[in-house]
Structure I
Amino acid sequence: MSAASSRHNGAVAAIATYTFWGLMPIYFKLLDTIPAPELLAWRIICSMPICLAIIALQRQWPALGAMLRNRAVVLRLVISAALTATNSLIFFIAVVTGHVLATSLGYYIMPLINVLIGTVFLHEKLSRVQWTAVVLAATGIALLAFGELDMLLVATALGVTYALYGFVRKVTPVGALEGVTIETGASLIPALAVVGWYAWTGSGAGGGSSITADWQTAVLLMIGGLFTAIPLLLFGYAARRLTLSAMGFAQFITPSIGFLLGHFLWGEPLDAARTGCFVLIWTALALFTWDMLQGTRLNSHTKTPA
């Protein structure tokens, strides 16, 4: 596969991932009666069979075994599993308590952290236009943070944990499928312990009215495995093919969808500061994308024929 094709496929995977994640609050709202730690645990448990089934269908057992024998890779994936679990838990709590716009702020902050990590640690270069986009995005976030200081802690925690997750996956030499499978496996025992604790205390999905009696909740929890595994597979695929900075700016799709859902579907207020942030962020995204496309065309025109 050529470098251009690899970047194109990575871009498609990134867009699909972030659109999927942008719509996820709808799913979590349907399960807002389940405690956030238990919901996260069920998602992990239901994801494991899906990952193993895909491994079997694609006959990736040798590749998975090779990664499991690599202690450095496994250690990094344990760290990335902890980061994504922490991020998901914060996200669940924010959504079910009516702070979808706070999650949007967090995921608006995250691309700027990605750019910082990419330029400082991975020596990625940004053009002047792309730096202009960064400044515009930072200005938009400053506007939003100024009016929503009470949400800044949650937003910062979301942005930092997922930016660090993206960085760890970027520097870990593992395929998307094997990586997600090992991450899920690393989280499985804690997840089973959480579900067992809620079942024992009778305070979770299995308490009070049995979950088996509520077949709709049971189905939604099982579907959560797909909703967890598929976007993580796409994310891992995209992260290995795009720069961290490009991944960061594509990520603006998720919080923008969250902004629209929070305001139009659940009635969270969209004041002048939030509107200004929305406009500045999307202007920054348009600039960054345009500059990347210009660079791609320039490279294709100047490439010497074989």
Structure II
Amino acid sequence: MTDNGEGLRLGKDLVGLKDLSREQILGILDTAEPFKEISERPIKKVPILRGQTIVNLFMEPSTRTRISFEFAEKRLSADTVNISSSGSSVQKGESLVDTARNLEAMRIHMVVVRHGSSGAARFLADRIPSNVINAGDGQHAHPTQALLDLLTIRDRFGDIEGRRVCIVGDIQHSRVARSNIWGLLKCGAEVAVCGPKTLIPAGIEDLGVQVFGRVEEGIEWCDVLYVLRLQLERMQGGYVPSLREYNRVFGISSSRLQQAASDMIVLHPGPINRGVEIDSAVANGPRSVILPQVTNGVAVRMAVLYLLAGGQPEFAESAKGEDK
């Protein structure tokens, strides 16, 4: 394991937040802070990972996450290789491990993997010596999305502890919801979920969250409303009567937010289905921090790459002054 200063030990890989401590999570957020400044400069690049080769292995479609990782890697001066399932040997029947081992033979340093099967990132991490970062695996976890969400909440309120976060939508199929629940609870937040009963996992209360049956209850209770889309591509059968009915009962509209606290904010991991889970007036409105989430995503992923490469948090702070 790498000692990343002040007791922060991330280990070889980042496959989820469930096994990280509060100190580790907050350490990643603290490390991300100086990387924000780099993205605001005219020259958005530092030589911290020069000479490192990072493979983005995306076996599932992605736009925001893949591009965010690419920006993070390039701003740290790493060499990047992008591989997708379409047109790759995986499409011809090669296994995930065989693909990774062939990449290993080319002397790579890290693999950022997105895969449709839950547990794929851990499976890969246990079989190759390179660092593995989970960019989303099935319905299991999406750790860097949760980290950027935590950073966005902390930016707005100054602290995560004691904040009330209500996650609304398709909890059943959401890796983002699971990672956020683990991360938020570890950081001292209160968490609730809300959605159709068919999309709330059985026994979710055992994780330490409460369940609201009506979205109006969640809005009145929370400081942070986290809106999820319906993952229709993962649904086997009719979980909701129709998209129109879902919007009528659970859609986030300006009228529903009239009962919210004045400083309540709205987050969404994307992609947004306007007019289904959220109206445009809310997504583009003053409560929305959806675009700051995207900005924070690059800084958080820079921090994760940097720490897994053995970087020290205090060095990240000093890197703000570099302009190369």
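When FRET efficiency 1/(1 + (r/R0)^6) of positions 53 and 165 (r between Cβ atoms, R0 = 25 Å, to 0.05) is computed for each of I, II, the one that comes out at 0.10 is II.
Kindly point out which one of I, II the value 40, 26, 14 was derived from, the read-out being Cα extents along the principal axes in Å, for residues 117-180 alone.
On the way: I: 42, 31, 18; II: 40, 26, 14.
It must be structure II, since only it matches.
Set I, II, criterion distance in nm of label points 7 Å out along Cα→Cβ at positions 45 and 133: the highest-scoring structure is I. Given a value of -10500 for helix-only ellipticity at 222 nm (-39500 (n - 2.57) for each DSSP H run of 4 or more, over all residues; to 500), calculated from one of I, II, which structure does it belong to? Source structure for this number: II. From I, II, which structure was distance in nm of label points 7 Å out along Cα→Cβ at positions 21 and 189 = 2.2 calculated on? That value comes from structure II. Identify the structure, out of I, II, from whose coordinates relative contact order in percent (Cα under 8 Å, 6 or more apart) was calculated to give 23. The structure behind it is II.
Just so you know, all these numbers are worked out from the coordinates, no wet-lab data involved. This is a predicted model, so every value here is computed, not measured. Cβ atoms are built from the backbone, for glycine too; each structure is taken alone.
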